[in-house]
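Rule-based calculations on the coordinates, nothing more; no lab input. Remember, predicted model here, so these are calculated numbers, not experimental data. Cβ atoms are built from the backbone, for glycine too; each structure is taken alone.
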Structure I
Amino acid sequence: MRFTKMHGLGNDYVYVDGIAEDLSVWDLTELSRIVSDRNFGVGSDGLIVVLPSETVDFRMRIFNPDGSEAEMCGNGVRAFSKYVFEHGLTDKTDLTVQTGAGLVRPRLFVEDGKVVSIRVDMGEPRLMRSEIPMQGEPADGQVVNEPFVVDGSEMHITCVSMGNPHCMQFVDDVDEAPVSDLGPRIENHPVFPARTNVEFIEVLDRGQVNMRVWERGAGETLACGTGASATCVACVLNDLTDRAIQVHLRGGTLTIEWSSEDGHIYMTGPATEVYTGELSDAALASARVR
């Protein structure tokens, strides 16, 4: 099986072309666990599969290192867009991609045949408690600066869905935030029936923030596009920033805008191809189903 390693601001994934490869012979959850392992596999924050779509340009599926399937990944869809263009699967620079969170629309900026930046229409954020999903009342109310208790410790959280769940809290210093301690405890808190991604946000001024993320099923990663998008929404809901901001992550910076015209989130940033290789039959043996 051939694969390509790509990343968006250090949020790295193994890409497999499901148009060229017969993926019916593989258990994709086990395949993701194999390729994501940083000691015994390729090493990544997950597996992304390029698939055809009957209704739009492409379909994208994403699997976490623990084998669970995620709805959407902002960094992943930017690299996905670069992959399909530079590997000759399309010559279009405006794409529509089907994901588990619905349709997203990347726009590619190309120089000398190479994609240098991608702006993605991430759609509208989902703000109701039931949409996140999050237990509690009112189900049709927003979760903004709400008191929240984890193992006896109280904090205030704001929750948003970008097609996948995000729980955010504001901190004074993101470098000192207890990401590896609180992250998994919030991720697996019973109030979140589908688990949740967790963001820690330090507001610098009305136009920029620092953010760290604990990703559901993956742990702390260097960047998260849906998390950066949700961060912008949380900042606006708490009147801490303007609607267009720079989100500084450990792997780099994304430009995020929550449009006042159509209510959509627009994410702009780069994507990088690292290398292409081939996975051996022996390495993939446990993932084969026939």
Structure II
Amino acid sequence: METLKSAFHELIGDAMATTKVTTHITAENVYQPAELAVRPLLDKLVEHLSLPGSGISGAGHLHELFEKAASGAACLILPEHYSNSDLPCISYFLRKDSPASAQVAESLVAIAGMKLNEENAQVAAFASAFSRIVICPSRYLDLFNGEKNQDERLRVIQINRASMRILNEIKRQGKLVLVFPAGTRYRPGKPDTKRGVREIDSYVKGFDYMCLLAVNGELLKVREGTMIDDYVNNDVVRLTASPVISCAEFREKAKLAADAHGVDDKKQAVVDAIMAQLEEMHHQAEEERQLILKTAQRAAS
């Protein structure tokens, strides 16, 4: 299989030449607005790899969520995470779906790990196509223990504090905040990569409404290394949005269920309930996607 680096080397070069993204994150630049000049390059990637029948179901639910955000409510989108192509696909298929869906796409602000900016300049160029609030995931904080890492640990703490300030500012400004609740892409054979991270409960607690988003299909297959080392994959991608959910009601229901089953960690129980609902949505959508995929493959042969 070809990698993104080998199959799209010219596109990567164009992205590098176009972007103005910084590859060093500080407390002063945690909010990274989208570089719209880069986005058409990501669109080319999605257009080239996605097969006929790709698109979004339940877009009306996202329209309703956007209307609530436009009225001042704090609103979340929580998608599954299988591939580095997930966010480009979400943005692309929303913008192609309808003018109302395009409004949803333009309102998205993703929560993104700082390694997208700092690990590889080519990956940072692609990431710059979308508005992001950059954080350092808590699971990485342990890497900065020890006296020799104190300066870096302080930088990370300052970055996360600044990120939370920005998040609290923008969440009632008509934006839809997108967070991948698993915190990483799912890797087959590694079930822990599909478990939601405990910190997601804090997002749910701090927001009013949310939609869950199942993601079926992958244009980039996970491979060790960075995004540009991923394998490219022609596929049917289907996105499925849930109805709008009250965050407070969902959280209360999940905690009551945890009590009933003797579960002490209520925060993790809330996140586990989110992941269970996403898994159910995924399985329901996959049967239909497989039929679409077979039709697309027959048409191509």
Structure III
Amino acid sequence: MSTLVREQKTFQAFELLYVIGIVAISFSSIFIRWSSADVAVIAMYRLYLTNLLMLPLAWKYRAELLGLSARQIKLLAASGLMLGLHFLLWMTSLRLTTVASSTVILTLEPVLVMLGSYLLFRTKVNRIMLWGMGLALIGSVIIGSGDFQLSREALTGDVLSFLGAAAVAVHMLIGKQLRADISAFAYNFWVFFIAATALAAYNLALGLPFTGYGAGEWGIFLLLAIVPTLFGHYLFNWLLKHMSAAAVSMSVLGEPVIASLLAWMLLKEALTAYQLGAGALILFGVWLFIRFGKE
């Protein structure tokens, strides 16, 4: 087999894994809507169970997991807290607004990451990226205005989804610094654990029950750990070694499309003209932003 053929087959394998990752993260909102547990409890067990599934490999990375510097520990704590906040805000938004509105607003994440990079590190932003950012933000405002006409509760959900996108953007900015020094496994393991523990403290403070959930609820918690977390987010982190960051970032455009279709089929959620038009504007704006962004 020639080198060219081997490279083509390897690239096709990466493309297949990429598609699997997009489909996997798209199921997240569906599983959350199927659960009747409090969103903070869902998020906590989703992350703790992910840690449990990662444990078999922890021995291999034990030296790195236990040999972190004080600076790395502080950054991991901040990243984990932001991830926990992201899950709390975004998952709450799914209880207030539609899957389509919530997930499409979440695609603003790369725009907010670049905005943070510009403010903190003076990363260069070109004119086309600014146009893309503007279109995406206008689309978000249109969705918000449309949902406000529907109900104030839906608008609150949109705002929470936007704040969730901002929280995960901070998480990504911190993670970018950490990933230069530690492996994807060590980073994800500690960030997931810290986020889950922060959510556990939140649940304890509010008096939310940790037990008493039926087999169906535990099944949903486990599905969230396996499907969107390991086969979605963790897989994308692994693909960063084999695909460009811009290509991996494009996954945010696939999630709202597939999630909205799944919500239509499984949750019987209809798509309004506001959501279709504004969603297309957001996706186009984010595509422009990523396509013409700097690596």
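General observations
- Looking at distance in nm of label points 7 Å out along Cα→Cβ at positions 236 and 252 over structures I, II, III, structure II comes out largest.
- Given -5000 for helix-only ellipticity at 222 nm (-39500 (n - 2.57) for each DSSP H run of 4 or more, over all residues; to 500), calculated: source structure among I, II, III: I
- Which of I, II, III yields 21 [relative contact order in percent (Cα under 8 Å, 6 or more apart), calculated]: I
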